[in-house]
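Below: a set of structures, written as structure tokens.
Nothing in this text is a laboratory measurement; each read-out follows from the coordinates by a stated rule. Not measured: the values here are computed from a predicted model. Cβ atoms are built from the backbone, for glycine too; each structure is taken alone.
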Structure I
């Protein structure tokens, strides 16, 4: 079983690589806008535009390749640490059950069948997801540069804006929007942060769950207990901290899959889920913790969502300050907004004892 607090931090190291990638690409686009924006002759501008697009494509491809190389190593490391952490906890429970005479035998994790192959496959699936994600990043980056170059040139040529106004308008829109693309699962525009965090968190937790199920079959164990945590989404709060039967044959405990939605994208170990589960044996004092009050849980959930919003605002203005600086534009407003939102975050955390500040989530670069 993996704790919600642990799962919350699982994507952080991989995510840091991609936030750095996004910031670098945005700054590169801003610098190219600054250079190309001074062109007023149409023919010269077209030539300069394609020169910058080609150079940008080469730069983006190089940075993506670098990020993927680092990301692949970090994903493997993350999966190994998280999944074996979960399995070792399961192993301890099985050994205790064996020593207590409840379980006939217990297979050590290292001897269990299918663990290594399942772990490798889970990491590979997440690597493939991230690789597809970076393809989207490259396409969006190229499209953004082309769009903003055209926009700036047309604004300058029309006489409606001078050079500085046109570049400032484009760079500000670029910095605030970031590199977003259409997510085919939801049909919505998604950010790099959301895409990477979901891919890693979901991949790790899903794989850890699958390996726990494989291990349970190997040890002949049927009952499991779900984790519980404050701030759970309402649809998950109803089944957290309870005991279930994997086979669904228990007369005392409800069916695991039917009750928790395990295996479904919206259920236990699904998309962005921070719940997990572990073996349960009656008589080992492995009783569920005291049930979390659902109203209190809902309040905690809302507080955590507000904290995440504050973190996004801090990152947004940090990124804007860096992109403006790359374009040679005064970034004092963005710097001031960073300080303003940091103050809001400090006050918010200080007023709620159940929260703690996570500085890593406020970063936009490694």
Structure II
């Protein structure tokens, strides 16, 4: 058996796509069984366990030791689970879970540990101050460095992330696989084409208003574009924020905000022309692989992004998937044609489904199985 260990991750669309869907997919590959073990917050524990087990019936969901400051104490729980489950390997989401698994490996309770790196964790904590605790923020670099250097194999979301590991942590060799954030298993893109008034170009932003989304920069860019193009419209599939509200007030009837159920998001996206994914040049963004990239393409959109966003900016330029903007103004954006929509959908089918990466997942499983 192989355990997929997560720590302090709550149920969300990202968790379903990057964790429960991955566990389900790994269990179709014909190797050893993979079982999810989730250490979650005690707040709302029963609801969280119910949600995770609804998606992943065999999952073991346990309360973590309270407060992030005491995260190392969870190593005792992981050690006990290893004694009971006797896994050959542990695939760990993030550096904290990896540290716990490495402790278990030191004690001879598991043979192999894999680090599932979803981004540049220390840089993200430093750049966006995820917790208001100087000592905890400072500790993440050491914990992440150990996860990178000491794991038996690594799973990275981008080649840019691997380059970051080499530069910051001295990682050498090629004991890693790269799998970008792919479409969720339940993603369903509506058929048909977008319909809106002639001359109208509709942009969509889908996602959170977290710091790395660079909403201040985006608000200024969209305001200039809306001023200069009377036929332009913007749809935010997001909770409102001061920056979004300012656009709604300034451009009534042309800027819309909706917070939809996950099942309704694809239909709303498919009625647009371009998906917005413009972010500031931080390390966090330079190594990222946002799931929204695949979702935009699956809906037949072209993507507006900037240079230096993980591996995705180069793909946009090389494969004609959208528009690169390097600060300043958005260019003139014509309506997206049926041929362009088909091109986007073909690209996502070839590059952003989990089945495309079966060889990478197979290599990961072989290491964790001790083969």
Structure III
């Protein structure tokens, strides 16, 4: 912990000690779990949030624990959010808990209804008692530490809000009078007048648990990050139309690893991200329509990928320096993509450390 933060006081219910380094910045890591999902967030207070935990077995849990300890300087996972009950998202929970403590686990509840989709991981996951378990609901805020200092340059508060889950979303209300233009407070209560909202394209009903994915919005000053798990096309529409419940954001974790069943252009263009990140695999995700939907969004300035798409039929890829892993899965070293938000929340750097790439963006 840096000496400059020696005067910090934590205000929180039964606040624990710092989990990781506390430098006043907000960090996000996209960990390579070979086409699964594991997004690690470290708040300015050094508190940790992991959204999804990859697949069962030692590979994914080992990569998560290694990055958490060596790069993020964490000793535990304070909050673990499982977006839905597919093995590439919830399968690694039990194995990860063997490597580092998990304090609180948030999910959709109703495990029995999705037993078939959870497969062999069902028993281990539902019987797991290594963390406090919480069923998350629309409108819930994850209780995060707040730093209070006697410095005028103290870090801004961080909020992590569940906008939707189980195909239910936050209810619109009156916008705040002092809301920042384009922000959640200003836009989530506004009728969506985008051209695509007038005659939306729809697919057949998705009856898989992807449609029930937890939708989380992270806010730090002017910076906004949206993670919707594997939310699919028709449900994505409900998130932004007829009312835009999200507002405009800075960074979009591309839904469903970049599969065409998700990434409705209505969603992407309504939330208008500056940066998009694919948590794809070498042969999973980055499908043609999803990739095009991201690249074609007028707001997009940069696209990052955890993996280079190595499929023989179609290879949709961003620039090489913006892709963390370039080799097939069985040869992969598990490199990551990192984002770091400045203390004032007004800018952020996206980097691919092993490619020696970094780029700075202004928050909206």
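When helix-only ellipticity at 222 nm (-39500 (n - 2.57) for each DSSP H run of 4 or more, over all residues; to 500) is computed for each of I, II, III, the one that comes out at -23000 is I. Here Cα Rg over 2.2 N^0.38 Å was calculated and came to 1.02; which of the structures I, II, III was it taken from? That value comes from structure II. Here mean count of other Cβ atoms within 10 Å over residues 154-161 was calculated and came to 23.2; which of the structures I, II, III was it taken from? That value comes from structure II.
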